[in-house]
Structure 1
Amino acid sequence: MAAQSDAGEGKRSAAEAFASARQFFAELGYERDVGAPVTAVLCWNGRPTFAAGDGRLHTLSATDSTVSTVDAHSGAILVAASSPGGEAVLTGGDDGFAQLVAPDGAIRQVGMARRGWMDHVAWAPWGGIAIAAGPEVEIIVEGLIQRIELPSACGGLSFAPKGQRLAIAHYGGVTLVRPGVKGWTTDRLGWKGSHIGVSWSPDCRFVLSAMQESALHGWRIADKTSLHMGGSLPSRGQ
């Protein structure tokens, strides 16, 4: 009986918190139902934009609550990223395509998965883009394409905030990719387990990955020294 009571209290607390959050945001602005699950939130042309499961980009007006849409994919948009200046959007969908949406809404296909869907996209500060489908990653710079085959499916893409390096998460660690005299070169940072996200420190000295095993793992780039932060999620009711 005590366990059931605790579970009931937990459900009521969550519902009350959600209702309070909705009221808080309603007071700040307005609420809009785009009619499909939202998969990414970004800024496009200075306006809040929502990538959604209906394959569209939903953009809110800067002056009222009206919404304009762009049909980017025939299926759900799974991932999206803004260009460095926010004037364009790169999207990946479950139709297997990567699309570049221009400021005027014009759409240009920049990639296609050989099989399955487009899992990840990233836009570099200097203008290059990266897309990933399964274990295949493509880096596209001024129309030139560099293809990289990973040992397993890509778990995340992140361009360094400085320079032209790309970090790619996957099972068994993170692969760093950088341009060289004879093309892009790779360097692996290994750690057993499934790495499902990756990011850089602002000074580019460290790379940190999120792991499926409720842990964070990092490396100091200079000497590949590892740091590991394990943890566990709280159980229900806590």
Structure 2
Amino acid sequence: MKKIIILLFIFCPILGFFKATFFSDGKECHLHYSKSLAHFQVISYRNRSLSRFVSYDSCIVYKTTGMKTPLSISVDSGGFLEKKPVTKSMEFNDAIFVVDLKGAEAEKAIHQLESFMKLYPFIGEGGGLIGPNNNTFTSYMIRKLKLNRDLPSNSCGKDYIGPGINWMLNTTQGSFIGSIGGYLGVVASKEKFVFELVGLSLGYNWDQQILILPGFGDLNIADIILLLNSKI
């Protein structure tokens, strides 16, 4: 069993590299917003760094009513909050809209976000792939805002909760997160169990029948069974 787990953590990131390189649609997402309507979005995407081959990056984008240019919020490499206007030159390759709120819901989330940003515990801490990083910040805000969403499984650093031995209960999603400095961790709930090693995730979601592979992402078992049945 140990050998199988080791092999998965070695070969799945390689498969993830080929997936991101050759099977990704590579399309850039261009954001369009109504001037008269508030928007709040959590976006996962592939950035330009080498980490894009095994991990999604993420940010929060919002626009209040009447605001002409939406703002993107993330953290820089040093762990400091970075708020900047969203321009046409910004690239959101292979974007996944994890959260997409409009109108009154968006206004409420934006108002709460401004308060919760002051509580982010890892300001000035840049931890690279395992965290704290953009995914750490975005996941923290998702939990604080009680949005009941999760970043893609191959979003390294999303479950980082601090140095040393730490654990927490995510009451919104009913899950348990345990971690040793982000190097080793587990995420458990009634829907899934995930083992994490240096930011990479291996697990299974029995509610959705999804196999979670390190550096590769989600593999839908039902789709594989349908594919095999169609070939027989």
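Just so it is clear, none of the values below were taken in a lab; they were calculated from the coordinates. This structure is a prediction, so every number in the text was calculated from the model and none was measured. Cβ atoms are built from the backbone, for glycine too; each structure is taken alone.
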Starting from the value 2.1: which structure in 1, 2 was distance in nm of label points 7 Å out along Cα→Cβ at positions 91 and 155 calculated from? 2
Have a look at 1, 2 and say which one yields 1.00 for FRET efficiency 1/(1 + (r/R0)^6) of positions 67 and 115 (r between Cβ atoms, R0 = 41 Å, to 0.05), as calculated. 2
One of 1, 2 was used to compute relative contact order in percent (Cα under 8 Å, 6 or more apart), and the result was 18. Which label is that? 2
Distance in nm of label points 7 Å out along Cα→Cβ at positions 19 and 171 gets 4.5 when computed on, of labels 1, 2, structure 1
Per volume of the Cα convex hull per residue in Å³, the highest-valued of structures 1, 2: 1
Looking at FRET efficiency 1/(1 + (r/R0)^6) of positions 59 and 211 (r between Cβ atoms, R0 = 30 Å, to 0.05), point out which structure of 1, 2 has the largest value. 2
Identity of the structure behind -7500 (criterion: helix-only ellipticity at 222 nm (-39500 (n - 2.57) for each DSSP H run of 4 or more, over all residues; to 500), calculated), options 1, 2: 2
Output the label of whichever structure in 1, 2 has the greatest value of distance in nm of label points 7 Å out along Cα→Cβ at positions 43 and 75. 1
